1. Could you figure out which one of 1, 2 the value 0 for helix-only ellipticity at 222 nm (-39500 (n - 2.57) for each DSSP H run of 4 or more, over all residues; to 500) was computed from?
2. Matching task: 35 is the computed value of relative contact order in percent (Cα under 8 Å, 6 or more apart). Pick the structure from 1, 2.
3. Hey, distance in nm of label points 7 Å out along Cα→Cβ at positions 29 and 45 derived from one of 1, 2 reads 3.1; which structure?
4. With mean count of other Cβ atoms within 10 Å over residues 13-20 coming out at 16.2, pick the structure among 1, 2 it was computed from.
5. Please state which of the structures 1, 2 yields 2.8 when distance in nm of label points 7 Å out along Cα→Cβ at positions 77 and 93 is computed from it.
6. With distance in nm of label points 7 Å out along Cα→Cβ at positions 21 and 101 derived from the coordinates and found to be 0.5, which of 1, 2 does the value describe?
7. Which one of 1, 2 has P(r) over Cα pairs in 10 Å bins from 0, in percent, as calculated from the coordinates, equal to 15, 48, 32, 5, 0?
Structure 1
Amino acid sequence: MKDVFLIIALILIHLSLLWISVAQYQMSNSWRVGIDENNKTELITKGLFSYSRNPIFLGMIISVAGIFFILPNTLTFFLMLTTYIVIQIQIRLEEEFLEKQHGEQYLIYKKTTKRLL
């Protein structure tokens, strides 16, 4: 049974890293780290962003969950939990920023596309 969790975890980690790479590629020139109030970027709503408003963060959460499946202990559980909480905070900060930057366009996108999945 332990081997099954290892295989599932490795698949999750590899797929999530591929997912993150594709999402970053699809963001193209809109890719940034954090909130950049000085540069207005295009709102990306196609590709993976038509399924999730935050596919990169989703991939990060899944990859950390994969680490927990490989090494299920208190440390990796709290790493997974902390990652989830910090990402949820960052998502909400970015949502506020994107609403200010893109206005109605972002509000429509927010209504039609889930935060994570």
Structure 2
Amino acid sequence: MIAKKLSEAKEYVAPNHRACTTLRLFGAEAGVSKAIIAGVSHFLPGGGAGPDASPPEKVYYVLEGELTVIVNGKETVLRKNDSCYIGPNENREIINRTNEVCTIFVAVAPLPA
């Protein structure tokens, strides 16, 4: 087992994200896992990502706050302990429409090298 404290997580730049802080826990430049990229994202009020699409599958799990996820024009509001799956190349936008910070856990399946 390899444990990591949140204080040890390193910030990374996530393309097409705004008003947020993204922290990598495992995978990609954080190392350890090659099968999963895991991180935590904090979205300020009005913050979000997209609209865009990318090949990897993604799972978002809301730890705190509320996040609106828009896929194919359909809006879904996720609250604490809610989650969603974003399929490969599925166009999505996420927005924090509240006045509180929204924190999500993100898991991404990296593409084969």
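1. Numbers: 1: -23500; 2: 0.
This value belongs to structure 2.
2. Working: 1: 35; 2: 30.
It traces back to 1.
3. Working: 1: 2.0; 2: 3.1.
This figure was derived from 2.
4. Numbers: 1: 16.2; 2: 13.0.
Corresponding structure: 1.
5. Working: 1: 2.8; 2: 1.8.
Matching structure: 1.
6. Numbers: 1: 2.5; 2: 0.5.
Matching structure: 2.
7. On the way: 1: 13, 40, 30, 14, 3, 0; 2: 15, 48, 32, 5, 0.
That value comes from structure 2.
No value in this document is a laboratory result; all are computed from the given coordinates. This is a predicted model, so every value here is computed, not measured. Cβ atoms are built from the backbone, for glycine too; each structure is taken alone.
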